[in-house]
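Bear in mind these aren't lab numbers, they're just calculated from the coordinates by the rules spelled out. What you see is a predicted model, and the numbers here were worked out from it, not measured in a lab.
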Structure 1
Amino acid sequence: MEQLGCPNVSRKGCGLRSILLQVRDLGLGYDSDETVLFKYCSGSCPHTRSNHDLTLNNLLLSGLLLHPPPGEVWHNAPCCRPTHHEDMAFLDNSHRWHKVEKLSAAGCSCVG
């Protein structure tokens, strides 16, 4: 699977991707053998340096702003993220319906 989050190393442009999997593989604690289509955002975003990026870089180079401490990361590149989500409904192994709100991505865009 492609790296998720930011920055993205995929050579494909930002877009909606999907994978067929069992509900139990979502990791949300549901006992269900039902197969669902999980949609997510992935891909690269064009990076154009904004005035904010230029200023941040200048402040770091001049020492007026300290670099982030270890473990903290600053992102100055756009990330491929969901713009909206959709709910997902499924039947568990005890024949009960469940609806999980905003589980799957429904649209993607470069954010940041």
Structure 2
Amino acid sequence: MPIKWNALMVSEAMDMVEEYVNQAIEPMEQAKLVATEARKIPNLPGYIDQHLLRLISEIERITGGVMSWNQQPYSGNVRAAITSVRESIPSGTVESERQKANSGRQLSLVS
């Protein structure tokens, strides 16, 4: 059964989203490093350390990394959501729509 929405446009949108996410990862990693270093401040109260740990965990949820509770690698919530969108597109649909779009753009030698 053919779909009524444009899978190629969805795929291209996810490519753009992923590009923007990749640009945001480095600043987030830098923020995580600063928060990690802040935890080393002498005589830091426990309640401040807890907030810093939460901040670090939230950054890791976005960027991915190794989850502290199970030591398993994790791609991050944002990347996982992008993957979910891509996996929800019916198999072969994007390539089929890409071929249709490309064949429609070719010049006809016969008039």
Structure 3
Amino acid sequence: MQKNRELLDLLDPLEDVLSFDLTAHLLGVSREQLFKYDALSEDIPSHVEARVRFLNAVCGYLLGAYNDDGIRAWFLRKRVQLDNKSPAGVLSGEWNPDDAKPRAVLKLARQLIS
């Protein structure tokens, strides 16, 4: 459970910035499942943990350029660099942070600080 507490320190700010619903969508879990993770009533699976860490990295790059509303809009806006998909569209369903398309999302966010 200590690991879950540490992950909650990363998950809570995501929920604050992105909204609970968008966070659940990006993590590929239901609202109910996210509530269980927040309540520490269930262990967070490793694939969800990897997504939490990845989304924190993306949001970290975006925080320097956008406020919370702007960050949410960034995830929802379609991008030519992502084959006319939004970052939220790329990061939906089953995805792995090490795959090419999620890496393209991270690269797009990172470009804001370079």
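Among candidates 1, 2, 3, the computation of Cα Rg over 2.2 N^0.38 Å that gave 1.43 used structure 1. A value of 4.5 for mean projected area of the Cα convex hull in nm², for residues 54-101 alone, calculated from one of 1, 2, 3, originates in structure 2. helix-only ellipticity at 222 nm (-39500 (n - 2.57) for each DSSP H run of 4 or more, over all residues; to 500) computed as -3500: which structure among 1, 2, 3? That value comes from structure 1.
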